[in-house]
Structure I
Amino acid sequence: MLELHSISRSFGDRAVLSDVSFTVGNGRMTGFVGANGAGKTTAMRVILGVLTPDAGTVTIDGAPVTAADRTRFGYMPEERGLYPKMRVAEQLVYLALLHGLGPREAKANTAELLGQLGLEQRANDTVESLSLGNQQRAQIAAALVHSPDVLVLDEPFSGLDPVAVETVLGVLSARAAAGAPVLFSSHQLDIVERLCDDLVVIADGTIRARGSREQLRAERGGHRYELTVAGDVSWVRDVAGVTAVDIDGTRAVFDVDSEATGQAVLHHAAGLGAVHGFQRQQPSLAQIFREVIQ
């Protein structure tokens, strides 16, 4: 289990991280989301030891992370960092050797990853000759080639077409299923929705929401309803205890302060005319993200 405990970090007078705490569980895919400049990359660099926090600690399985622990981390930076004129397979083997693998294991891991990521036909091509999407796949392979115990991936899906996204999803899900804690950032909230077990939302250097996908949906959507009627539904805005989320003609999505208020809205709607639909709504992770960073 990877944990951040009250991490703070400033650059000069600018606080970039303020009392940041969250957990990446073993075998869990944790999505780390926030707007540009929210602090995601800085937090990842603190985890990797690239930056030293002004306060707080990073632990793995309850103990402070050491340099030896970090050799078992797999990190993918947002900026591509492979040698452009080096051949793909040669480069992956080289990186695996740097992590302490023997030549046979390094070659075997490289061949397996290239196959899983659909790059086997490009093994002897230079990185600079690859498309941007294939360069991204090669960068992911570089983070995985030494069979790391922990994965920290900064925008791993950037530049990937839908087919490549599915391929990478499968590879990362398999690593999590094998027990690795996986932390990944992404601006593509539809992918986060599909992939993550847990979500951490950061804005202005502070954590605004964290928890399992189910927990966050329950917390944010426990008293959210969708109502569809035959006529205009704008009157919902004026009901005591109701907070409108989205009202569009005959359809309204709204939060209520209690179950009784939700039933009162339904009763009022039925008195005005036909009710075509009334149901509790589970918010998407994209909706949760938009709400908590406002």
Structure II
Amino acid sequence: MSISIIIPTYNRPNQLLALVEKLIKIKEEEEVIIVDDSPNSQEKQFQELFPNQVVYICRGKKLGVSSARNVGASISKNPFLIFLDDDDEFTDNWLSDFRKAIDKKTDLVFCNMIRIEPNGKRYEVKISDSSNGAMGNRIVIPGAWLIRRSLFEKVGGFDEFILFAENTELFFRVFEEKPYVSYIEYFNFIYHPCPIGGSKNLQNMIDSLSLILDKHSNTLTPHVKHLYHQIIGVNWMRFRNFPQARHHLFNSVRYKPTKMATWGRFGLACFPFLAKRLYSETVKYD
């Protein structure tokens, strides 16, 4: 039972090359699929450096990471999938531990990860550390999990309209299927948040979280609805759309009426001159 490793990329040839070189050293029967949205193809380079070891597709225009992942999954030949970004890192045991965790019942495998912030600070993130998040005790960053391809296909893959929290939204659908899940205790995956990635776009947050709220209204917990309405409300304050901010922050209060901080944000949305002082129109990411 082998694995297909799918790597979406866009205009980062050096990072991509370094990642593939490391993968080639540790892979056995695993398939490496690159879906490149860059305008300049690296196909010739990959054919010369890694003959018959990499499947390379250049689409030539930016169609989105979720679309690229779905394309890679659609042409994969192996029963399990791992998704990586081109700037990801991993330990020497990352792939072999995933390989060992697979058995006939496996639908999903998660490992712990190390998160390295742009300022260089390192944090160990255990699966259990996500217990208050939208996904419970799950780490949904690609690279920290492996999924059975048939399950990924059954739920329809990534939603290509969602540009923020697309991994979380995928797992809302995955967990509705009650998959068989196993865990790797080691911190095998190393994640570098991108300070200028699509997830930092405030409009992406508003649009995507609004889609998720509509799409999963019957299954989202009150905690998640509270959280998402609050994020949307604060972002609308940054865009100076205070009626929308009040609407979403009031909904957030409805789901957790004892949260004084949310009441405070709702109060600020009622006094735009104060909100403008406290909420800038841009966010600084350290």
Computing relative contact order in percent (Cα under 8 Å, 6 or more apart) gives 16 for which of I, II?
-> II
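With Rg and Dmax of the Cα atoms in Å derived from the coordinates and found to be 20.2, 63, which of I, II does the value describe?
So the calculation was done on II.
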Output the label of whichever structure in I, II has the greatest value of distance in nm of label points 7 Å out along Cα→Cβ at positions 123 and 139.
-> I
Using FRET efficiency 1/(1 + (r/R0)^6) of positions 107 and 259 (r between Cβ atoms, R0 = 41 Å, to 0.05), single out the structure from I, II with the greatest value.
-> II
Kindly point out which one of I, II the value 45, 42, 29 was derived from, the read-out being Cα extents along the principal axes in Å, for residues 11-154 alone.
-> II
Tell me which of I, II gives 48 when you compute percent of Cα pairs over 19 Å apart, for residues 163-218 alone.
-> II
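None of the figures in this text is laboratory data; all of them are computed from the coordinates on show. Note that the coordinates shown come from a computational prediction; the quantities given were computed from them, not determined experimentally. Cβ atoms are built from the backbone, for glycine too; each structure is taken alone.
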